[in-house]
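Please treat every number below as a calculation from the coordinates, not as lab data. What you see is a predicted model, and the numbers here were worked out from it, not measured in a lab. Cβ atoms are built from the backbone, for glycine too; each structure is taken alone.
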Structure P
Amino acid sequence: MRIRRLIIVAVLAGLAGCQSLPPLNFSVPNVGYSQKKIDAELKSLTVTVARPDEKKGDLPAGVETITQYWQTAMTEGLNKMAIFRDDAPEKVNISAKILAVDAPSFGIAMETKTIARYEIIDRANGDIIYTRDIEAIGHVPGDYAFAGFIRVRESVNRSVQNNIAQFLQDLDSVDLSKPMFPATSVQK
């Protein structure tokens, strides 16, 4: 009986040892070329982490390390869509601010919630053309991998991918002539 338990433990340990931690990969799958174009040139794209007074959930220690991956995935998605015009007279900036990364610390199925604020700003006049706080969930079932830390990492990947995908989908509704917050009304 004791030998049988040792064999089972050894097999389970071997299975866990065969699994490797997936890389942080926020690249959004299935992004296609956009038929709609925004008549503006994208000049700058930044991703930052919210200040303590701005956050809307957990921002674990080290969260700032994911900003470069988030930015790279956004750039890749925007490049695939080709939604902005490189030679347009209007120039815009996009900023994304990470407001929450709520990842589970334990469990069978892992679910991570991310919240990010996306803004598109007209560089010429400061109009906020678009702003939205996007919340997304990344779910990984318990049978995805034996090791919990692998399921957590993959749930973070999926949540960020879903978050960015929602932003990219929203771009179809952006209208430069109808800013959400015109700078002239903000300055008064």
Structure Q
Amino acid sequence: MGTDKIAFLDRDGVINKKSKDHDYVKSWQEFEFIDGASEFIHNLNIMGYKVIIVTNQRGIALGKISMNDVDNIHKNMMIELKKNEAYIDDIYICPHDKDGCKCRKPEIGLFLKAEEKYDVDKVNSFMIGDSLTDIQAGIKYGIKSILFGNKHEGISNCYNNFDDITKYILKGNHKWKS
């Protein structure tokens, strides 16, 4: 069993507001934190979780945004989080299009990349995402998954605010055996 409790978070739709369908957050000016996200990440830090972002950024493959743009967004995001005493331990990005990629969620390549650096405690780690592919990736990787936002048929761990997710985590309900 690993020693690192990790909260894997999707970015768009969990940390920041998503752009319109078929569009992407392409610059720091377009990035807008979801209310409570910084405080939630701070609470995860206090609870002893390493916080790792696992994010599909298909806009790179489509030429709508560059890796430098994504890096700039993340640099500014980290600066803003630090102002709220919150931090992200690592960020793993899938820059590929939909076909033939092993890291694009619902595949688990981003999680496996994290395993190269971290000793993941799968019993005490979890994935929080806003889409079915996020949830599928977490389950496929062998960790509990939490859907943030609207309920989805067949997914029992659905929460539309960070306070309820925090309560769920504090109760220890996320511990499970795969």
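Work out the source of 3.2 here, i.e. which of P, Q gives that when distance in nm of label points 7 Å out along Cα→Cβ at positions 38 and 110 is computed. So the calculation was done on P.
Determine which structure produced the value 3.9 for distance in nm of label points 7 Å out along Cα→Cβ at positions 46 and 62, calculated from the coordinates; the candidates are P, Q. Of the options listed, only Q reproduces it.
Calculating volume of the Cα convex hull per residue in Å³ for structures P, Q picks out P as the one with the greatest value. Thinking of P, Q, which structure, once Rg and Dmax of the Cα atoms in Å, for residues 54-133 alone is computed, gives back 15.7, 52? Corresponding structure: P.
Work out which structure the value 10.9 belongs to, where mean count of other Cβ atoms within 10 Å over residues 30-37 was derived from one of P, Q. Show your work: numbers first, answer last.
Numbers: P: 10.9; Q: 16.1.
Considering all the candidates, the number was obtained from P.
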